[in-house]
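These are the structures, in structure tokens.
No value in this document is a laboratory result; all are computed from the given coordinates. This one's a predicted model, so the numbers in the text were calculated from it and none came from an experiment. Cβ atoms are built from the backbone, for glycine too; each structure is taken alone.
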Structure P
Amino acid sequence: MKFNVNQQDLQQALSYCQGVIEKRSTLPILSNVLLDASSSKLTITATDLDLIFIHQIKNIEVVEEGKTTTTSSIMYDIVRKFSLGKKINLSLSDTSKLQLESEKSIFNLNCISHSEFPLTDENFNENEFSINSKSLLKLLNKCKFSVSNDETRHYLSGIYFHQTEVEDKNYLTSVATDSHRMSISKIRLHEKINFEPIILPKKTIFQLVSLLDNYDGDVKISNVKSKIKFELDNSILISKLIDGKFPNYIQVIPKNNQKKLEIDLKSFLGSVDRVASVSLDKKDGVKFNLTKDALNLSVNNTNSGDGNETLSVKFDHDLEISFNSRYLIDVASQLDGEKIEIYFNDTGSPALIKDPSDFDSIYVVMPMKG
């Protein structure tokens with residue numbers, strides 16, 4: 001095997017692999033990437049057995065075709081320290097050593113035979129649909145922060161994707177909740193799709209977000225029973241799905257929150273963030289004291305002190321309610337417009353948060369007791 005490749009192309013591909021490969025794998029082969037140089041392209045594969053990432057670098061000069069595997073983290077570390085955009089020559093002299101050469105550097109890395117690399121061949125041809133990469137990225141970003149970290153309720157540790165229909169329009173809807181807060185976002189589909197509801201695992205979500213951040217185009221999605229496949233121009237991500245039933249989220253959306261608070265988004269975000277600084281423990285709630293057209297935010301911590309700020313807002317009632325500041329900051333950071341709208345019922349009921357510039361996304365946040 002002998003080929004050369006541009007440093008930046010290889011660095012980017014290996015950086016994606018870093019997100020897939022487990023740091024402490026019991027099987028040495030799972031710390032490796034599979035390199036396959038053939039017909040003027042390099043295919044790089046990484047897996048942790050639940051997630052498979054395949055990336056192609058096209059139009060490279062392949063002198064001699066071949067395959068091998070080598071430790072991903074070491075190769076990535078070397079490649080990113082080579083001069084930016086230079087040519088890297090790679091060759092497999094004997095089966096156990098891969099040579100990397102660029103400018104004045106030569107490295108020989110240990111290899112494990114490609115025959116030990118676990119590859120599964122699945123047929124994903126049915127149930128395929130395409131979606132714009134930025135639309136998919138929106139669904140992931142609007143929901144990812146609400147995914148649960150609670151190991152015991154595994155069905156909440158991902159984003160629930162399903163097709164919904166509203167007034168004869170079809171949507172792909174994503175939902176995530178950790179039972180303290182919930183995010184719901186949807187995007188319009190051109191037509192009804194053949195798509196079974198799925199729960200996409202957290203690790204896959206973050207891997208997909210990093211791929212989509214650098215990609216503009218369509219993503220082909222297909223799913224069979226327990227797996228889903230995302231195809232971009234040069235990358236493929238295949239992931240196992242979370243086995244479990246997502247709770248009925250519709251019944252959690254507050255129906256009678258009539259008290260509407262409207263605030264400038266930037267000043268709200270800044271205010272909550274500043275007031276929360278006085279508390280080292282984010283579990284100290286930020287207390288909202290609402291009166292007509294005024295919001296007083298305060299945090300009181302017995303160990304460190306207290307802080308408060310008053311904002312002028314649009315509001316027509318009197319209400320006191322407390323929230324975890326982190327939850328408010330997470331939601332507000334994802335809004336696109338200049339305003340944030342929060343709808344209340346009473347002190348003990350969940351608040352409904354809307355983005356006036358995005359009718360397709362809503363958030364529910366539970367208040368704190370006390």
Structure Q
Amino acid sequence: MSYSTVKRLSLLALLVVAGCSSQQEKKLPERRPADVKAQITQLLPAKVSDRAGWSNDIFAAFSSQKIDASASNICSVIAVADQESTFNADASVPGLPKIAWGEIDRRAGKLHIPSFLVRTALRIKSPNGESYTERLDKVRSEKELSAIFDDFINMVPMGQTLFGNLNPIHTGGPMQVSIAFAEAHADGYPYPGDGTIRQEVFSRRGGVWFGTRHLLGYPANYSQPLYRFADFNAGWYASRNAAFQAAVARLSGIKLALDGDLIQYGSDAAGSTELAVRSLHLGMSNSAIRSALEKGETLAFEKSDLWQEVFARADKNAGKRQPREMLPGIKLESPKITRNLTTAWFAQRVNSRYQSCMARAK
């Protein structure tokens with residue numbers, strides 16, 4: 001075979017390889033909104049009544065946040081909404097009047113305000129014509145209770161004393177999103193601003209939008225959605241950070257709460273995890289350690305020298321690669337919770353619903 005023939009064949013081979021490469025790099029065509037909505041509708045549990053309404057709100061959350069509407073992501077949102085509200089955007093909470101009165105009495109006691117003064121103040125008429133006492137005695141949902149507290153804070157002098165601007169309802173809506181999270185991540189919210197972010201969270205559209213952002217709106221290197229479900233309950237990267245704490249505890253011999261909190265947020269004082277890291281003598285200054293730990297709510301923490309060194313030592317010490325993810329060991333605390341529940345329990349419950357949804361996808 002002549003040199004020129006070989007050269008032509010080589011060039012042809014390169015062109016074929018280049019053509020295959022360019023074809024691989026081509027993006028798949030975007031799916032039509034109608035097709036995505038149809039898939040969401042198909043994946044919803046059979047018990048959901050307003051299927052079109054839920055599908056539209058879930059689609060809007062994915063579309064406006066530019067989140068891939070994969071079956072896994074859709075099922076993740078569906079699983080959390082199912083666990084938190086069984087697809088009831090304004091679900092009733094058993095015993096809510098008792099919970100509400102308990103919170104009021106607790107706050108009054110903390111401020112040394114006699115109970116009878118509080119009860120007297122609450123007998124006045126609220127904006128809807130009923131007394132606050134009457135409304136509290138028959139309140140059925142967190143949305144109603146939040147509205148009562150907002151009215152009370154704004155209308156009654158004692159309301160400012162008892163609650164200031166702090167409505168004690170901290171989570172709400174069909175995905176039980178933190179109000180504080182929603183207020184801090186409202187950029188890009190696509191719906192008209194008719195009310196406050198708090199009020200939007202209690203709506204179906206707002207609860208789904210902010211819930212989707214909390215669940216999927218951050219990059220994470222998890223091997224399965226189970227750990228995102230735990231993060232949804234405990235905070236972004238809690239599952240990753242709990243694994244880091246476990247590695248530090250193993251190396252230092254210091255028992256740590258595997259809660260995902262690497263520093264004492266809101267304080268300059270070193271917490272137990274930070275002190276345990278210092279005891280490892282990694283050749284890093286205290287300020288460098290603190291600076292790295294402050295990245296604990298971002299993906300960048302995994303690129304830090306501290307992360308790399310701790311896991312290099314932990315892997316060597318154990319003779320095998322140590323987990324980079326684990327379910328945080330956090331007990332769930334809330335007046336609504338009457339059982340001994342944990343973040344791991346929550347994540348596993350959501351995961352079972354996720355698996356059921358993925359079975360429907362197949």
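Some values worked out for this structure:
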| quantity | calculated |
| --- | --- |
| Label whose coordinates, when distance in nm of label points 7 Å out along Cα→Cβ at positions 56 and 296 is calculated, return 4.3 (choices P, Q) | Q |
| Parent structure of the calculated result 1.00, given that FRET efficiency 1/(1 + (r/R0)^6) of positions 72 and 112 (r between Cβ atoms, R0 = 30 Å, to 0.05) is the read-out and P, Q the choices | P |
| Test item: helix-only ellipticity at 222 nm (-39500 (n - 2.57) for each DSSP H run of 4 or more, over all residues; to 500) calculated as -18000, pick one of P, Q | Q |
| Origin of the value 18, where relative contact order in percent (Cα under 8 Å, 6 or more apart) was derived from one of P, Q | Q |
| Cα Rg over 2.2 N^0.38 Å - structure with the largest value, from P, Q | Q |
| For mean count of other Cβ atoms within 10 Å over residues 32-39 computed as 13.9, the structure of P, Q it came from | Q |
